[in-house]
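Take a look at the structures below.
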Structure I
Amino acid sequence: MMFDKIYIVHLKRRTERRQRMEKAADEMKLDFTYFHAVDGRNLNTEKLDKLGVQILQGYSDIYQNRNMTYGEIGCALTHYYILEDMVVKNYRRVLILEDDAQFVPMFRKQLSRSFADIEEFVPDWDLLFLGRKPMNATADKYVDGTHFAMWPDFSYWALAYAITRKGAKKILKQKPLQKLVPTDELIPIMYNRHPMEEWKKLFYPNDLKAVATNPLLIYPSWWFGETKYISDTEDSRKIASTLET
């Protein structure tokens, strides 16, 4: 495999997701490690103060006009700790998957095809989306020389992405716990494709080099409105505005 480590982000209480993911990963012959997620249910203002977490001043969800939820904070902390872990262990590149990831048919073959072209045409990439939610798909552009890779415009989800040590260091250098935003806001801020200019200025120089597989290789197992759909990030307590910097 082309990654030093595959992390699967998993909440301990979601045992049904663990069982499904183990079966899927076994079928894909993926060697992975569970990374236990920070559970937003266990967070409160006192714990966040001890961790030095400060919410980005003036943050409000740009579509729902609400404060961050404790679930989103737990998710952001989890991805932050994974980046710390990969840098400390000196991994060159890793794959990070949420435990609701659903692989497309012939996943390994398609990944190998896309990855070979990305390594050839974008050898200095920092972050590679395998799954994402394009918010402005018409603005995505093909990488010159291949149809198996795209330059992503504004995109959501931290469902499935690879990141290099160089990319992880760029994010950690910004000290994101001191100006916390949800992970799927942070990523497009870092690669300079987020619509909120005032947020981007706080993460200058926004030089994360992001690319995406084409087609996407991983989708959520459940979609909003389906019976089994659960969001541990959005469907949780909202923070008080007093946590902002």
Structure II
Amino acid sequence: GLSIISQSTTDVRISQQEQDAARAFNAAEAGIETALQDISVIGGSLTIDSIPVEYTVTGKDFLEAKFNENESAQVILDGTANTLTVEWVDKNSGEENPNNCTGVSAASGQTASSLLVSVIDNNYQVRRYGFNACALSASNNLTDVVQAGSDNYLRKYQLAIAAADRLIRIRPLYNLTSLRVTAANPLPTQAYQINSSAQAPTQEAKAIEVTRLEPGTPSIFDYVLFSGGDLVK
């Protein structure tokens, strides 16, 4: 009889912990949603279902995310000359880096991503660049990049930016890619990191982290940018 009572008590305690963990997670999610509704580099607090929630918002002056094939990334510039470091392709990912640039072809899913880059200045003039992570220049007339990136990035290219430049669009070709864009001098805010945490009265706690990029124009915009003219080689 005692063992049955003990087991029953344990089951009730575990069930309560699971319920409180779920409540804490839902409360932390509410903190994320609140921050996304009015994004700003501060933070705040609220109470959800009697659970206190704390969230912080941190602006990031670099871009780092994963983008699908033909899904464009956007980098906001601030009107000062700069040098950007563009790194792309997770070299350890079999999906992003099929066959490690051996026996690849300029076709969807058959190679690591190439990049089409457009730099738009304050007169709406566009400079265009094309970079291959693998040796495909004979097939697509883009520039083959051989310099290795930092961390797990397969390739790196340094791009000079003039004071008149205002915006950069980067479109991956042939494959999805992890992409990171950093700068020698600080850039304007490119993304927001939101951290939200909540703790139930039973001490069950949950934390969530979300990154939101600055909104950009739809990818169809790039087909206009790349509709004419030559690539810079």
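Read the figures in this text as sums done on the coordinates, not as results from a lab. This structure is a prediction, so every number in the text was calculated from the model and none was measured. Cβ atoms are built from the backbone, for glycine too; each structure is taken alone.
If FRET efficiency 1/(1 + (r/R0)^6) of positions 142 and 214 (r between Cβ atoms, R0 = 25 Å, to 0.05) comes out at 0.40 when worked out from the coordinates, which of I, II was used? Write down the numbers at each step before the final one.
Working: I: 1.00; II: 0.40.
Checking each candidate, the match is II.
For Rg/Rh (Cα atoms, Kirkwood Rh), which of the structures I, II scores highest?
Numbers: I: 0.94; II: 1.15.
Across I, II, Rg/Rh (Cα atoms, Kirkwood Rh) peaks for II.
Quick check on the output: 13.1 is mean count of other Cβ atoms within 10 Å over residues 46-53, derived from one of I, II. Which one produced it?
I
For which of the structures I, II does the calculation of helix-only ellipticity at 222 nm (-39500 (n - 2.57) for each DSSP H run of 4 or more, over all residues; to 500) return -6500?
Numbers: I: -9500; II: -6500.
Attributed to the structure labelled II.
Compute FRET efficiency 1/(1 + (r/R0)^6) of positions 54 and 126 (r between Cβ atoms, R0 = 41 Å, to 0.05) for each of I, II and report the one that scores greatest. Write out the running numbers ahead of the final one.
Numbers: I: 0.95; II: 0.40.
When FRET efficiency 1/(1 + (r/R0)^6) of positions 54 and 126 (r between Cβ atoms, R0 = 41 Å, to 0.05) is calculated for I, II, structure I comes out on top.
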